[in-house]
Structure 1
Amino acid sequence: MQRTVFVARDGVRLVADRGGDATAPAVILLHGGGQTRHSWSRAVDRLLAEGFQVINYDARGHGESDWSPEAAYQLADRADDLATIVGGLRVPFVLVGASLGGATSIVAIDRGLRPAGLVLVDIVPEPDPRGIDRIVSFMRVHLDGFATVEEAVAAVAAYNPARAAPPDGGGLMKNLRAGDDGRLRWHWDPRILADAPTLHHGVVQHAAEALAALPDLPVLLVRGLSSDVVSDAGVAAFRHMLPRLESLDVAGAGHMVAGDRNDVFNDGVIAFARRTLRVGAAPVAS
């Protein structure tokens, strides 16, 4: 993978890893809120091995990408970023968006982006507010950071006790940054939490109507069966809006599906991408 920097319309630098044959159909990976592109590491390896081109980027305000000077973190800003990321592609592409990344994808499609397929990872237009509140509460309670990486590991384990604790904090350090005071803080701008989640959900619910108006766009929902964000009622409401919706329920996975059951997640996404894209397809004419 090659580190690549894209520049958004407002000048924010977006850092990505890009790999694979530039003429091959592409899979664009959009991580969830509070995460970084490293959450897709194992998925990237599989996708490249299967012959796809992959672009895996840090959302604005996350990871190595810039923090917006104006705190421009609306879904419309993120959708514009996605349009920048795919703007130079001359091949068909599939979007794979987890949580915030999925919401970004839906809004981008409503604004005119036309992928060959869409994978939504544990996100629906009507998520369970209790699960969302638990995520936001976890993010807000640790804004002052941690004295050690072990404290951060313990906090994550307390939030998701069902997941096996990592043997050390090396992987988690990719999501942390050291401040001048020596404390470790999450690698995202705290201002992304300024707006109430319900504001973003309203935007997504409206934008999702565009999916119903695009009958030729395949959509796959990958849900962790232990998720407290995507409920049966949320899936049913989405399917009522989009009867053609495909679904993959992943046992033993919560909201962080790719991290909890990466093997099943990869198999499902690759099967969908293979049906949707033809690996080695000729580039789309400019």
Structure 2
Amino acid sequence: MPVEVKVLGPLFVGDGCGVEYAPTAPKSRQLLALLVLNANQVVSTAMCIDELWGSSPPASAASTVQTYILQIRRALRRMPALGGSQAESLRTRHQGYQFVVGREEMDLFRFKESLAQARIALTAENYELGASLLQEGLGTWRGPALVDVQAGPLISMHLTQLGELRFSALEQRIEAELRMGLHHELISELFRLVEEFPVHENLHAQLMVALYRAGRRAQALEVYQQLRTVLISELGIEPSSRIQHLHGAVLSNDSALEPPVARPSGLARSLDLVGSGPVGPGGLR
């Protein structure tokens, strides 16, 4: 039975049938989360102490860490996936511990692999493959990372990095889908995202481009004005020069904003039914 280790959502260490074997005690669970986040690397006892107690560890911190490690081993030993030898996944190293897991057994490894492959595809301008890989990676998330684990300073640092990585993947996926001509399909999602992140300029820029390409130029301009109002009122700053240039491009109907050639399987819109040749009598081309 395969092993499953998950951190992109609630912590899960168990088998492929969904049976969990991670300890339930908060401190043991927190320590296991730290080890899993650093899978296949040695985590020193000093790091464990820093995560669990910060700058005010008890005098017995080192021995208490050993007790928590024992609790984790006992919990993992119940896992039948490797015939009761799963405790060997948690190994004692010089002045530290190492949680060993295969790359295919952990959601974080799969997420990062999808992002790496997507980066290669996007560099080659294969936007369809890149978007698919990014969506596959984002699909490994089941909610906020380690949402059910108490986070000390080291786990908190990892969570910040993971959140940034997830958000970057989302932005790249949207950008790739804009390059594919999926502006109509993206508008609803982008409206939701700019409501959630009201001062994030790139999301507003993506929404402006999607609206413009969908023939909703006035709404694209409204999105810019709304962003500008929020930035001035909340942060006391003007929008960056880059999004100001985008605003100018929308105002001037810059040809650089035109959508890519429609996909053969795409739904033709009324505004796209005629070419760009001269307009004849009655408005017909």
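Nothing in this text is a laboratory measurement; each read-out follows from the coordinates by a stated rule. This structure is a prediction, so every number in the text was calculated from the model and none was measured. Cβ atoms are built from the backbone, for glycine too; each structure is taken alone.
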* Asked: Here relative contact order in percent (Cα under 8 Å, 6 or more apart) has been calculated and equals 16, so which of 1, 2 was it run on?
  -> 2
* Here log10 I(q)/I(0) by the Debye sum over Cα atoms at q = 0.08, 0.12 Å⁻¹ has been calculated and equals -0.50, -0.87, so which of 1, 2 was it run on? -> 2
* Label whose coordinates, when helix-only ellipticity at 222 nm (-39500 (n - 2.57) for each DSSP H run of 4 or more, over all residues; to 500) is calculated, return -10500 (choices 1, 2) -> 1
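Using the calculated result 0.95 for FRET efficiency 1/(1 + (r/R0)^6) of positions 78 and 254 (r between Cβ atoms, R0 = 41 Å, to 0.05), pick out the matching structure from 1, 2. Each step should come with its number before you reach the end.
Numbers: 1: 0.95; 2: 0.05.
Of the options listed, only 1 reproduces it.
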* Structure fact -> Note: P(r) over Cα pairs in 10 Å bins from 0, in percent, for residues 158-221 alone at 15, 24, 27, 26, 8, 1, derived from one of structures 1, 2, originates from structure 1
